[in-house]
Structure I
Amino acid sequence: MALTVVALWAFTRPYIPLEFSSLGLIAILALGAAVFPYPGLEPTSFFAGFGHEALIAVCALMVLGQGLVKTGALEPVGRWLARSWNTAPFLSLLATLIIGAVFSAFVNNTPIVVLLLPILVSVCIRTNRSPSGILMPMGFATLVGGMATTIGTSTNLLVVSVAADLGLPRIGMFDFALPAAAGAGVAIIYLWLIAPRMLPHRDIGISSVSPRLFEARLQIRKDSPVIGKKLGDAIAMTDGEMKVVRIRRGGTFILPLPDVELKAGDRLRVRDTPVRLKSYEDTLKAVLYSGETRVDEEHPLQAENQMLAEIAVVQGSTLDRANLSFTRFLDRYQLVVLALHRAGKDIWRASEEIQDVILQNGDVLLVQGRREQIASLRENSEFLVLDGGVELPTTSRAPLALGILMSVILVAAFGIVPIAIAALAGGFLLLVTRCLPLVEAMRAISTSVYFVVVASLALGHALITTGATAYITEVFLALTSNAGPTIVLGSLMMLLAVLTNVVSNNAAAVIGTPIAVGIAQELNLPTEPFVLAVLFGANMSFATPFGYQTNLLILSAGGYKFSDFLRVGIPLTILMWLGFSVLLPLLYHLG
């Protein structure tokens, strides 16, 4: 139990990669069982998660979702939504929420958010509308929709699989669709009518002025008019708008005091919007500096037909938990990264160059290059271009990819084969039919999700075998000893809802499922509603931007603050918790 607390703490640390903390947890569990033997706990049993059917199903479903995005199978939906927003925006928001929820019931919600984000941002630009009232409701709708089936999220698959491992009858794909649909209906009405009015108005205006503040460096050229002048004079030339964080001169750093004399080659670290950064570059005759990159007529920084663009790193990208230097971003895409943004955080260390910064899912890059290069980037599933209109990819294999996904769903729904086998076969068909290149299929599998699932299964196995879950169950029942079944079920769900917003939802699900089963058996009640309480609670990742991976994309694209998630996410969590706390006891006759 102490190790569980340490593991959950490690999962929440942004500076510790999830892969590292997960592998470390597995190693400690295996080594501990080898050095301190415990009856029924074999050291090698902690490796069983690598071959667990839930993990196989999760990875295969990620590949299927990537197949839909890569082939453009969802392109007609995106095109229809883009047109409808111009004529009936109020109803189009409702349609967007419903479509996002429905698709997320069968496909990982990350590709759904990646599809809808540029469409909605583009609509906001054309109609001069604030995206703050649109993007967060859309992201939450995909989370709500993912609760409806066993394949909606990796959390659902884990809960169902762990419950089956404990000897319970396997829950079918649509067995809990009724309460999930009822809860989703209430949530979508809230997200449609109430949530947009609770969010502050933020005009992103990406085509003119961006709200995102980017970290960048301005290198003073030899012909700059500020050479020999004081920093205060240079700031005055920008009408006092330029904010200098520090100055780098060779290998040393200088405090940005107003009386510092500027020299050729000095690099001023500044933090501002893309338009202002370019304005400072022109006014000071400086260069937006991108590491040690050569600047000449062959370099995109000096080429004609230039434009700025903001692109977000998405899950599965080669830049996710890598840097620009390692991935050779400039050579591959002929685009120079001028600045970085990560939800308002300072992500550069003083001695670090921009190409050395380790990027992560949701980071936004300010890039400059030829219009053709940026247009080609829009067709790349590794990135999300946040400015201007978006041309969605479409191929002749789109109907085939959609047909493969539908076949997987039907085969699993009718119980012909387990979902792990159906999804794996579907992923293989995508590769055989060339709907998805092998390299894209490999990138689709999130390594963080992969290792967290394995580590969570190992931790769950240790908790069950050592009797820790039985102990926690007894403590929980003691605390709720005078309460009825409805209160006990609701308390369990709220516990999971809180836990999932501060730790991995997969870890919360694996730990919570055996506890839920133990509670139901101790009270001599049906186990399924308590298992579903864990499933629904672990999916309520609304209250923090770190609750779920798509929240980070929404955070960057909409320029939200942490408080915005609290403002909208906490009422949504309470609303769904109350709804499920009433529905589950009624449907399962708990009394």
Structure II
Amino acid sequence: MRQLDSDQHAQLAQEIRDRLIEVTSENGGHLGPNLGVVELTMALHLVFDTPRDQFVFDVSHQGYVHKLLTGRNGPAFDKVRKTGGLSGFLSRSESEHDSFGAGHAGTALSAALGMAAARDQKGSNEHVVALCGDAAFTCGITMEALNNVAAATKRLIIILNDNEWSIAKNVGAISKYLNELITNPVYNRLHHDVGSLLQKVPGGDQLIRIGHKAEKGWKSIVMPSSIFEKYGVRYVGPIDGHDLPALVKHLEFAKESDSPIILHVVTKKGKGYSPAIESPERFHGTSPFAIDSGMPKAKKVPGPPNYQDVMGKAMVSFAKANPKVVGITGAMPSGTGLIHLSNEVPDQFYDVGIAEEHAVLFAAGMATKGFRPVCAIYSTFLQRSFDQLIHDVCLQKLPVVFCMDRSGLSPNDGATHHGLFDIAYTRMIPNAIAMQPKDEDELVDMMHTALQLDSPTFIRYPRGAAEGTPIKKNPELLPVGKAEVLREGADIIIWALGSMIKDASQLADQLASEDGISVGVVNARFTKPIDTELLFRQAETCSLFVSMEDACLAGGMGSAIGEALLDSTTPTALHRIGWPDQFVEHASDIATLRAENGLSFDAMISGIRQKYNKLKGQKLSH
């Protein structure tokens, strides 16, 4: 790339954009963020040498361009986010050029600062560059890192990639402040004039390091220094993020800085593809689409609503009926379904940006004043608020409801986005109540129930289409901790949760028809508390319990059943079905991942048969 001239660089940028559009139109993926950083990523690779120099990408959903420029433009890129293809995020196991893996926002600055401090300790001289989105600065962890930068190192380059969007439109004071920096004519003019002056002075390149002190002083005469400079980090910007020569010049300048430096780069999300510019939220993470129109390839056919929309519309109903009901999300109004509440009852809706810890504490504060907050946060992101869940909500027994979207698998996104740990991390917390519905009608019942309780409540449900079950006009109040018997049985009882109930019914049918085994099916509903009354009653007659959950086995519902059986006077054998104790990677679909992890239908029924026949053989031998 360094051997190309400026015209060829422009051609390369267009070829990269064409490649991004081509692949994501087939596979889906993060198109908008990547189109916005084409020139910026090219500039980084023109100025620095990876893997010796190290780039740390925040979230890394804007890492496709980096992948293309580091030897990964081949068949694996054709299948990005699919079985056998590249990850949609950066991964240390995928390439030596990926110095730090990611998938959640706000991690880049802390990680990069740690790498820079380690470099200083070792006495080496490689560069460390943190590429942070503007939305990352709403994350507490980013501000914590910023507070420590100047004390930890003298050499760190921070790129603030400012496109005014995270997934939804950015919110809050930081977003407003960055916009003021971009639009302030005095700041812009001073920055431009100082740069032009230094370039005209003989030996100006050598004077830049001295000149930046004068530049900072001249700026401060007219306006206060930037917030970053108050943290001891030199601020330069704003810089046009699509002007490759300007980016290269500023990055070369940053390489010579004798103090931590932040380059404020302004980019356009979706640059070069008009549908992505016009619909930045939809093209942040898109499904396959037609390139000419930008419209989804899969035609929307009538069918069950998504769980997210069911939750969002139910929230509208509950909020209209009770002004104390409020919805809270972290930059995910559309993804969680709370966009319906935002549109219809905006005064009872809060988007706090990418700040899950704050969202949970904010909800706790509202709950102390008699409000009924509902936090709609993806399961994988609620993990970030674990201390707040324990210390601030559950310890004080505050009635906050957590709607945990994307529980189970998010197959294309992989290990960073699967919601497999939520049963385990909620089941261990005192005062919590946790449940999962079998269909959309039961989801509304659970929300209605949770809003009547005086305890913290967690409701987990998967991504995508619900079951097509009609929703009652008046939701039902569910008895806490009580399961639902869907099918009586004498030999084997299957306790299943949510999306696994359909599989449980099919397993029961096949075991009955082919093996003559009497199999019962229970909709467990609650993972905390478990319905021990029903469990112990069934244990007196059945030979084998089977637990089925779309979650990790370690600490999951099966563990809860096993613990209860150990404490009972009639312990019964248990066969657990769930995800193994390992991180599950990405693939084209859930079926592929289930097959790879022993959760295909054939594997499940084979495991049940083996366990049951072994128990039966032991009884006969006795």
* Structures I, II, by mean projected area of the Cα convex hull in nm²: label with the highest value -> II
* Structure fact -> Calculated from one of I, II, helix-only ellipticity at 222 nm (-39500 (n - 2.57) for each DSSP H run of 4 or more, over all residues; to 500) reads -17000, and the structure in question is I
* Asked: A value of 11 was derived for relative contact order in percent (Cα under 8 Å, 6 or more apart); which structure in I, II was it taken from?
  -> II
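I, II: which one has FRET efficiency 1/(1 + (r/R0)^6) of positions 136 and 416 (r between Cβ atoms, R0 = 35 Å, to 0.05), as calculated, at 1.00? If you can, show how the numbers build up before the last one.
Details: I: 0.35; II: 1.00.
This figure was derived from II.
Read the figures in this text as sums done on the coordinates, not as results from a lab. Just so it is clear, the structure is predicted and the values come from calculations on it, not from any experiment. Cβ atoms are built from the backbone, for glycine too; each structure is taken alone.
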